[in-house]
Structures are given as structure tokens and as C-alpha cells.
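Just so it is clear, none of the values below were taken in a lab; they were calculated from the coordinates. Quantities reported herein were computed from a predicted structural model and do not represent experimental measurements. Cβ atoms are built from the backbone, for glycine too; each structure is taken alone.
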Structure I
Amino acid sequence: MSHWFFTSDLHGQGSLYEQLLAIGAAHRPRAIMIGGDLCPHAGGEEGLRRQRVFLQGFLVEFARRLHEATPGTELLLLMGNDDWGANHDCLEQQDGVLWQSLHQRTATVDGLAVAGLSWVPITPFGLKDWERWDDGADESPPRLEGWVSRGERVEPHRFDPAHRAPTIAEALGELACATRAGETVFMLHSPPRQTRCDLTAARVHVGSRAIRSFIERHQPPLVLSGHIHESPRVSSTYRDEIGRTVVVNPGQFGTSRLCGVWFEPERPAQTLRHTVYG
């Protein structure tokens, strides 16, 4: 049985990437998956440039070192809502070379399909590149205005409540057409709504309704998510179930210890192990 490792929300923290490299070297997992928010938090056009330097410099060097330490490991990753979208071409430049970039795509590792999606429901934060209306139904996002990146520029943006499209639901539908959803592992930056994986510090569920509906309909074996760093501390668990589907959010706790999960993709429910929780 192969074992895989998933983490998310490293936010450019060098110590967390070093721990991830050490995990790869020591245990040689078949796949390492990073589910979004790769870069240091950085606002404005200067932040856009800083993140680009991080992706083309630090992340490339990390991936090279990882492949030297464990050449049999596949690195699968995608951006999250704190990563400027105009820099996505940096991931594309090394796609199929140093890593597999999974946003709105599927890949295959040892015959198992893996699909990814960066979109999250509209947040209270200012960076709006990876936010979308959820499912087209009524919703009241906490903040409609913010900024999006276009090339080397950052521009004001405001979501229009009179036109709730495109949606996360539509993106998930496209993924479902590209794979057998009931047999695919999904790496989605947002967790599904109303689970033990999407709770804020105020104990409010902020995950995606569209993702939950998708899971209820297709019942994939495993959904790996992040985005809500504190959810495992609030709910006292990093996992939940929706029908036959196991849902995971390992969190990141703001400490020096990397939060992530080990699992065997053939039987995730029985083999999930967290790096912090017993």
C-alpha cells in the first residue's frame, strides 16, 4: 500500500516547508499534496511581485530539493485564496516538470485519479482572485469589494449580487465531467459547508454549499481541504464524514509545527493520521 501526505495553508513559512521536505526525505510518500495558500501573505502590487519571486525562487528550489531527496514522490499543488491569481503562470511553467498543478484539473497517480479546485466562497478578506459565488442561490457575503490581479496590476473589484455567476458549483460540474467523481480524490481549498472542517473561531460554518452538494451527490472517497486554519481546534477534530465520503481539514495552528495528514488512498478512512492530533 502506498502512503500519501496532505497539508495546506503554509503561507510561505520557510520552517513549514522545511518540515515538509524532511517528511518527504524520511518517509518517501508516493505523493505530497499542498492544498492552497502557498505564498506569504502580501497585499497590493508590491505583494503581487513578492509572491511571484517566492513562486519562481523558493518554491522551485523546494521542489527540486524534494525530488533530490525522494525522486519517487509526486508533488501535487494548487493556489488558495491568499495567493495572487495573476501569478498562476508560475505554477504552469513547472507543471509536469517539478509538480502537477491541479486547479480545475485531474491527474493520475498509480492509477488513482486526483482532482483539484482553488475556488472558495466570498470571504471577508480583500484579495478576491480565487473567490466565487457559491451555487447561484441567495447568499450574503461579508465583503463584496476588494482587489483582483491582472498581469502586473492590482485592480478594484466588486461582486454583483444581481449576477451571481460564475459559481463554484459550475466549476465542480466541469470537474465531474472530466473524471469518475465517485472514484476520485478531491483536493479543494475550501471545505464543504456544515461540517467539523469549516468552523471559524466564532463557531460559524463558512465552507461551500456547492462542495457539500457535490459530495452528497457523487460520494468521492476522500475530500482534502484547508482554508479555515482554526477549524480543527474549534471542532476538536480534523475530519468528518458526509455519507461514504471522508472530509479532511488538517488546519494550520500558527505554531512552528506542520499540520498535515498521512493516509493510504486505497483506504483513507482507516489510515488517516494527523501530525499533531493523535
Structure II
Amino acid sequence: MNSRRLFLIAAYSKKNIVDSALVYMVKSLSQCGDIVLVMDNIAPQSEIEKISPYVLYASATRHGEYDFGSYKRAYIYARNTGILSDYDFVYLINDSVYGPLYEIEPYLKKMEAFGTSAFGLVWHPHKTAPHIQSWFIGIRPDVFLSDWFDKFITSVTHQPDKGTITYMYEQGFTRLLNKHGIQYKCIFSAPGRSIYNKVKKFYCDGLPFIKKVAFIRHHGCIGKQILYVLNHISPDVRDSILNAARDTYGEKYINWLLTKNPIKIIFRNIKYFIHKICTEKL
């Protein structure tokens, strides 16, 4: 394996399994570097064995600190075993996405070629707190070997809600980069909730992942876009996504979501539009 990169992967499964999508992601990334994976759920050893051929280390215990809590534990493992200094790049990646939809190596090389000490796949140009989206971040040794990064990542604790997590850790990481004068850059920019809602556009633009939340957005109205993506990717990644989605949402829901029936699609969109009018006073 390529020892220049270390991927710290955060994962979660409500069903306490390692699904086909996570196996596909880990296997794909393992071709580009070494992996330490931490799940925020209990999983039996039989599940962990699905990914054991591709990782340096994996654990599955419920800690309740979400993705940054898993990043913390993966980082501490790498730090305490003394392997951090072996790498030119450390990546923080979570499984809130399906993919990669394209070969991932060219994206890694493109980000690394920026020459910045931090980088990411997607920039969120938030009005008051613009930041690198925390599901795919890369950093160089002047960041991941620094005392201030160590203090930041090891101070992650359980927070009461997603908003607090986003403010303290996702947005907080970018604030920390600014504070220490660290340059950063991203390949894509996704304003608002476009990363969830414009699946087809981002795929056509080359984004190598699709957000899992898109599968339940807008009462299923993203289904047509998702189906477009699934019809244009390789069979191995398509199968991994569909099998995992069926595990998560159920066979009946996925069949409903990915219908090709134009009448059902029109009815779904009308229903969602009425919902928007009623709830948001449009």
C-alpha cells in the first residue's frame, strides 16, 4: 500500500453492520494509502472482518461523538502507535456519502497539487461561517503533527445536537486554520443544501461521491437524479450503493424512490410542492 497517505475514516451503522458501500469505499481508498477506521456503533467481529484486509486498524464501539469523535479515536491510534510521521498526507473522511463514483486517485493528486497545508473536496460558502465540508478533508504534516491540531482533535466531546457539532468542529476546524494562518483550497463549492439537492449536477461536474441524505430528501423528489447517477456509474459501485441503501431504507422504499413511472414522479413532485407551500408559506 502507498504509505504516503493515511485515511482516518469515521463510520456509523444504525444496524451495527459493515454494509457493502462501506466495504467498497474502504477497498477503493486502500489502493491509495493506509486506513484506520472507527465506527460510532457496536459491531460484531464478523462485520469488522469484512474490511480487515484493507485496514491497519478498525474498531466499532458506541461513543456518541459522531464523525469527529471517530476522527479523534483514529487519530489517537495513529499518534500513539507512532505512525503519524510516516505520512505526507492525512485525510479525514466519513461515510455520510456513497462512492467513490469515479476513480479517487486523480482527486487526491489534484488536491495535493494545490500545495496548501489543508484542502478538501467541497467548500461550503456559508454566509457567516464558510468552511471545508468535514466529510473529506486532507492535511499536511505542519497541520496533523502540530500541537494545536492535537489539542483540537483530542478535545472533541459529545455535543447535544448537530448544530453545535457543526459549529464547534466542522466550522471550528476551518476557523482554526484561519487562526493559524493555514492556507487551504477545495475542488468543488456547494452553497446552501445543494450538495444534497443537486445530485445530478454535481455528478456531471465530477464530484466522486453522493450524499446518503439525498435518498430521503424532498419526499423522494431527488429519486430521478439518483437514478441518473446510478445508470451512469460502473456496476460494482452501483451494486454496492443499492445493496447498502436497501439495508438502510428497505427494498420497498428504494423501489419507490427509483421508479421510472412518469406519473408517479409527477405526483411525487406535486405532493412535495404542496408540502412546501403549507409548511414554508411559499
Original post:
Which structure, out of I, II, was distance in nm of label points 7 Å out along Cα→Cβ at positions 19 and 123 calculated from, if the result is 2.0?
Top reply: I
**OP:** Match the computed value 12.4 of Kirkwood radius over Cα pairs in Å, for residues 179-258 alone to one of the structures I, II, and report its label.
**Re:** I
Original post:
For structures I, II, which has the highest computed value of distance in nm of label points 7 Å out along Cα→Cβ at positions 99 and 147?
Top reply: II
Original post:
Of the structures labelled I, II, which one yields -7000 when helix-only ellipticity at 222 nm (-39500 (n - 2.57) for each DSSP H run of 4 or more, over all residues; to 500) is computed from its coordinates?
Top reply: I
**OP:** For distance in nm of label points 7 Å out along Cα→Cβ at positions 115 and 235, the calculated result is 2.1, so let me know which of I, II that is.
**Re:** I
**OP:** Have a look at I, II and say which one yields 1.00 for FRET efficiency 1/(1 + (r/R0)^6) of positions 83 and 251 (r between Cβ atoms, R0 = 41 Å, to 0.05), as calculated.
**Re:** I
Original post:
Among the shown structures I, II, from which was the value -0.29, -0.56 of log10 I(q)/I(0) by the Debye sum over Cα atoms at q = 0.08, 0.11 Å⁻¹ calculated?
Top reply: I
